[in-house]
Structure P
Amino acid sequence: MAENNVQETTKSRYDILQNDKGEILLIIQQRNGGPENPLFVYDGSQYALLYRGQESTVYFDDIAEGARSPLKSVTSMQIVEINNDEAVREYTVPVRIVKDVKSLMD
């Protein structure tokens, strides 16, 4: 757990799925603690951030081209956190499109 208000940022292995209705499901490994006002921030390229809370952010730097347009077209998505291939937490997050995700990390 991070101390002194230092934000924990981890790179994630993930899966992005889209159903026939265009809804997005993002599957990630379980993180410590529950999400607090989570937000998915995306810039339309290969970069994104999932803010889970004040001290927990997941960084994505290799989003496949086929997933980019669907991600830009939704206002929210479902997140499923898994542990040993079992869902342990599910929640919905708003999606915010920004100009440059990497600039938010500086």
Structure Q
Amino acid sequence: MAAFVRISVDDAHDMIVDRDVAILDIRDPESFAASRMLDAEHLSNETAAQFIETTDKSKPIVVCCYHGNSSQQAAQFLAEQGFSEVYSLDGGFEVWNARFPDEVEDSK
């Protein structure tokens, strides 16, 4: 069975800096619109099928939610869809925003 890996914000940051990584944010649309990781793409039930069909399965994926809980389920789902390198961001957006506030895009 395909599986995801939990990743700390520091390790995720290093990977994002060094590699071409898809950052998927599964929070609600309003939260995503207000503030998100730089270069993050919103993933929802409505957009998941297109993402799965159009994204290179070998591209690393970091899944982000509020606190790192829901992202684990989404990461497992993506791993089961054939993505070979899927990570769930431990602590989620809240920890990322606290640790790397300069690497957050705000709508303000």
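Just so it is clear, none of the values below were taken in a lab; they were calculated from the coordinates. Computed from a predicted model, the values in this text were never measured in an experiment.
What the table below lists for this structure:
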{"quantity": "Of the structures P, Q, the one that -10500 was derived from, the read-out being helix-only ellipticity at 222 nm (-39500 (n - 2.57) for each DSSP H run of 4 or more, over all residues; to 500)", "calculated": "Q"}
{"quantity": "Origin of the value 38, where relative contact order in percent (Cα under 8 Å, 6 or more apart) was derived from one of P, Q", "calculated": "Q"}
{"quantity": "Among P, Q, which structure scores highest (criterion: Cα Rg over 2.2 N^0.38 Å)", "calculated": "P"}
